[in-house]
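Have a look at these structures, which come just after this line.
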Structure I
Amino acid sequence: MKRLIAYTTTRDMTAKLDPHRDDEGTAFVKLARYILRRAPGLRAITYDTALRGAHRAPLIADGLVVFTTQHGGLAPESLQRFEDGSCRHDLYVAEGRVCKRLITDDGATHYTPLPVEELERRESKRTRFYHRLTIPCQVKNHTLRIRVDETPEDREIDPSTKRQRFNRTEHLRQIPPDTHAGRRLKGFRQDSESQHSRFDQSYPHKRVPAYRANAALLIYIGYAWLSNSVARAKITRTLAG
């Protein structure tokens, strides 16, 4: 009798086969809070675009600075109109930060990022974070503060769209990605994605020869064990040499 081998991928590990499994972002939030309870000195976390605004919001409320790169496909969204005397400035959010909308001579729209002078943190029942911004202006430069954590007003449901009024933590980053600080923090992200890619490439057709979720998980753990062992051997050799 020929032995049949079922090939499974992570997409096959559905909630029906693994009812305790969370999506990646939800699982990360649980893990981060687990670590925070045991390491209250934790102040910042870096991750990839698997974290969306709904995942960042509770971690920011816990007092953490959560850095991720900007998720693609987000169109600029109106934030507010700033008024001071005769000055009027239309502010939008684009590329994870507050921008001033400008209309060029040919009618094109341009979004100019506003300089972030400081990320301010204020302690309360839910930690608040603000960007202290400067709006360059021909009359005078203006200073304002914009919340970069989720507010109660953001969570209200708009009766016309039946959606949350403003997904602030989706559109605004505490540390904007395309800044000097953001580019430095990007290098601190975990190396798991490249590990996942190498794992996929290790098997024909990127499919793991395993029966269902538990067997696949055993192979994943074995691969991680092997990878960590190789890294440890190289580090030991470097230190010894």
Structure II
Amino acid sequence: MKSQGNTILITGGGSGIGEALAHRFHDAGNTVIVAGRRQDALDKAIAGRANMHALTLDVESAEGVADFAKRLLAAHPALNVVVNNAGIMRFEDVTKSRDLTDADAMITTNLLGPIRIVDALIDHLVAQEDAAIVNVTSGLAFVPLIATPTYNATKAAIHSYTVAMREALKGKVEVTELAPPAVQTGLTPGQESRPGYQPLDEFTDEVMALFAQVPTPKEILVERVGFLRFAEAQGRFDETVVQLNDFATRAREG
């Protein structure tokens, strides 16, 4: 992925990791389009920045994504990079029967959303020079957090989908996975200042340094996420599950 001169779409770009990446890519000399549900958050993200644009996006229906793709390509025909970042994380108790509304929403947003976005834009992307897709997963794709089983599952699925997509699009579109650790964002209540989570600026600094490597790594992995990403390969999966969940419980309880 080239470092500048791109036209980049970032979903979920109105806050958190998406907004931080949007600003860094924009600072590096790229045209950036942020997309999300809330127009007010998008407007705030692009305020005062030339060549940074906002489009509303509802990934909850195939029709909504198709409409978004038409609006996007009409306004930005030079689009060559898509960053699938939009995601939601909800806590669940699987020890008893429950309302599955949160599970449905996570599957729709975190799994079907990126699949729909790629499907709507793939014909355009394969015709572009220097085309790239970046799928944002999570360290929890590799070691699960007990309190967020559906979230973990959606991210594990996108990891697998990304591996397959990379091989299928080899020589046509560059496909990269970005797997964050626990970062101080608004993904869950109180997470912006949760002790032990990586500060957003520090995370973004590491990510941009990795994107600057030539060639771009297949997986963008900051140092902190290696503990999860390589747990199984290093033969310490079971103990890492315990360590992760003990840490997360202590962090949430303050």
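Every number in this text was worked out from the coordinates using simple rules, so none of it is lab data. Remember, it's a predicted structure, so these values are computed and weren't measured experimentally. Cβ atoms are built from the backbone, for glycine too; each structure is taken alone.
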Report task. Taking distance in nm of label points 7 Å out along Cα→Cβ at positions 86 and 182 as the quantity of interest, name the structure among I, II where it is greatest. Result -> I
Query raised in the report: Given a computed value of 3.3 for distance in nm of label points 7 Å out along Cα→Cβ at positions 102 and 230, which structure among I, II does it belong to?
Result: II
Query - Per distance in nm of label points 7 Å out along Cα→Cβ at positions 30 and 198, the highest-valued of structures I, II - result: I
Query raised in the report: A value of 23.0, 86 was computed for Rg and Dmax of the Cα atoms in Å; which of I, II is the source structure?
Result: I
Report summary line: For mean count of other Cβ atoms within 10 Å over residues 134-141, structure among I, II ranking highest is II
Query raised in the report: Can you tell which of I, II yields -10000 when helix-only ellipticity at 222 nm (-39500 (n - 2.57) for each DSSP H run of 4 or more, over all residues; to 500) is derived from it?
Result: I
Query raised in the report: Among the shown structures I, II, from which was the value 66, 46, 36 of Cα extents along the principal axes in Å, for residues 62-205 alone calculated?
Result: I
**Report entry** Among I, II, structure where relative contact order in percent (Cα under 8 Å, 6 or more apart) as derived comes to 17
**Finding:** II
